[in-house]
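K.L.:
Please go over the structures that come below.
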Structure I
Amino acid sequence: MDNRYNHRNRRKYSLKVHIVLVTKYRKRLLNGNIADDVKQKIYDITNSRDQEIIAMETDKDHIHFLLSYDTTDRVSDIVATIKQQTTYYLWQKYGILLSKQYWKKKIFWSDGYFACSIGEVSSATIQKYIETQG
């Protein structure tokens, strides 16, 4: 059996996305316990939604993760959920520290994000395959 693909309810798929989230104002807050807690919270969120973190790492002001997700999920919804729940969690746990960094409560991430879909083969390979059909 091919383990590269997920099977669920009459569909077969392999959807993966590389996501980067940046802290608001590029504050260098993703170190030590905060970095560990953010990563664990993202693992918890994605596991509860039947998504899988394949790889994840933080730098001082941003986090990268590679996520496998279902055909019924939208990347924008995934990002919104992760941002909302991690922000809430961090303010609950590190409110005193964060209030010294941000004048407005309940922010942690910048407004935007980076997302890039990835696949098992190159786009050139897929293009050649499609062109040779029929």
Structure II
Amino acid sequence: MAKITEEVKEVVGKSKGFAVATATKEGEPNVVPLAFGKVLSETEVLLMDVFMKKTEENIKANPRVAISVWDMETYTGYQFKGSARIETSGSVFDDGVNMVKSMMPSLNPKAAVIVTVDSIYVTSPGPDLGKKVE
């Protein structure tokens, strides 16, 4: 299992958005932009579900996801691959709701999507592009 390093965490913190890819059970891909997310631990990323529909359906049928994050100032980026679970109550959900409300009080998050990351890849331009982060 991959560990989210401080450098990777810093890029996530600076990211203005997340590209989240899912697929149906049959493999039909779907990708959406998300605004609200953060690193929870060395192995987990939180994404907040405010408007998800197809993405939520896909996660329930096939929990495998990919997330792309990037820092446009440094052109540093990473891709996470892992398995997602959906929570609609509890402390992680409550913390996520508070995060969303602090940025956009009018929004009402439906769920927390917690991704357990099993691999991380470099998406930054240059010689390390595609390299797995160990």
Structure III
Amino acid sequence: MENLYINHLAVFVCAILNLALGALWYSPILFYKGWLLETKLTEEQLAKSNPAKTYGLAFLLALIMSYNLAFYLGDSQTDAVWGTIAGFLAGFGWATLTFTIIALFEQRTWKYIFINGGYITVYFTLIGFVLGIWR
């Protein structure tokens, strides 16, 4: 492990990207209406949430996920291509497929799975890319 390198600023930016991508992904421009319908949440329920708590915890969890991937990509040979591939494999192959198994047992729709699983896959691929290029 003597060649392990973690760019802490890149990890921090990757955590911020979680919130930025989520803001776009779950916005009216992309999947907001479909996500709202599939979760059976109302705008009134969302308005009653505590945004500071939700976004604060989301950022903390994204920071942990970003550090986790950064440790996997901490080798000196990591580049943009390997970072992107590793991010995709972690996002789709582990996180999204685990999410899918849970959603199947919860009897969620494929639309729900594709919206949320797509976000997970894109996020991990993006942070893998960022961690790969920002050495």
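K.L.:
Taking -13500 as the value of helix-only ellipticity at 222 nm (-39500 (n - 2.57) for each DSSP H run of 4 or more, over all residues; to 500) derived from one of the structures shown (I, II, III), identify that structure.
P.N.:
Value -13500 for helix-only ellipticity at 222 nm (-39500 (n - 2.57) for each DSSP H run of 4 or more, over all residues; to 500) corresponds to I out of I, II, III.
K.L.:
Okay, next question. Identify which of structures I, II, III gives the largest calculated value of relative contact order in percent (Cα under 8 Å, 6 or more apart).
P.N.:
Details: I: 34; II: 28; III: 40.
Of structures I, II, III, the maximum of relative contact order in percent (Cα under 8 Å, 6 or more apart) occurs in III.
K.L.:
As an exercise: mean count of other Cβ atoms within 10 Å over residues 44-51, calculated from one structure in I, II, III, equals 9.4. Which structure is it?
P.N.:
III
K.L.:
If you don't mind, another one. To test your reading of the models, identify which of I, II, III gives 8.7 for mean projected area of the Cα convex hull in nm² when calculated. List each step's numbers first, then the result.
P.N.:
Working: I: 10.2; II: 8.0; III: 8.7.
Among I, II, III, the structure yielding 8.7 for mean projected area of the Cα convex hull in nm² is III.
Every read-out reported here was derived from the displayed coordinates using simple, explicitly stated rules and does not represent laboratory data. Just so it is clear, the structure is predicted and the values come from calculations on it, not from any experiment. Cβ atoms are built from the backbone, for glycine too; each structure is taken alone.
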